[in-house]
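Pasting the structures here.
No lab work stands behind these numbers, since they all come straight from the coordinates. None of these values were measured; they are calculated from a predicted model.
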Structure P
Amino acid sequence: MRLDKFLKVSRLVKRRTVANELCDAKHVTVNGKIARASYEVKAGDVLELQMGANVLRARVKEVREFATKEDAPLMFELL
């Protein structure tokens, strides 16, 4: 699954366009490397998002095409 879609489905970011803009601005890293929106996310990847002064680190636990509001937090664990 694409990185921008994963961020939206997992509800780490509210909109896919916002996730895309974060990737374009080089505010998203995967396993310590700057990632593009088209990066294929896999279980075990460590994501780091810089949104203003906030830095969010999360490890991908599983990848799903769709997730309900209750299931979205099961896709990642915050570090």
Structure Q
Amino acid sequence: MKTKLSHYYIILRPEPEGGYTVIVPSLAGCVTYGRTLREAKIMAADAIKAYIESLKKHREPIPTDTETFFATLDLAHAPAS
């Protein structure tokens, strides 16, 4: 079986209670969690694979982050009251 390599950005956000929430921005609603960074990345790979299989099943286009880039923005704002 031929495989295709796709590129996806993930956001790993540490949680106050421990562990990491993982968000895949190009796959709407694709969110998972892992207790460690390693586990979070493994869970992200599993979630992305399942998401792609669902898209294939429903004959929907499969987005990737091949031509996407991330940047940061610093914004000054008034402190909360």
Structure R
Amino acid sequence: MRLFWQTVQESVQSNIRELNERSLFEMKEGMPTAVRNEVEQAFAAAERDVSLIKPLCKLLQDKGLFEQFQDRFFSLVRRRGG
């Protein structure tokens, strides 16, 4: 147990730095900026390539964001004929 606690204490600063570098502490419209950027990039890619609509759907579901983006997602599906 002591080894575990020491490992956690020694790694906390580097973990916080890494999370900060990935923008996981910054919030944009109610979610981490990095997640928002990932979703926006996935939507842009699906706009260009219809085969990326299903992976976009999976991303939204995996992140628990489908309900928040469902109108935009279904609009994309209607426009792209998916």
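Points to keep in mind about this one:
- Here relative contact order in percent (Cα under 8 Å, 6 or more apart) is compared for structures P, Q, R. The highest value is that of P.
- Among P, Q, R, structure where helix-only ellipticity at 222 nm (-39500 (n - 2.57) for each DSSP H run of 4 or more, over all residues; to 500) as derived comes to -24500: R
- P(r) over Cα pairs in 10 Å bins from 0, in percent derived as 16, 39, 29, 12, 3, 0 - corresponding label from P, Q, R: Q
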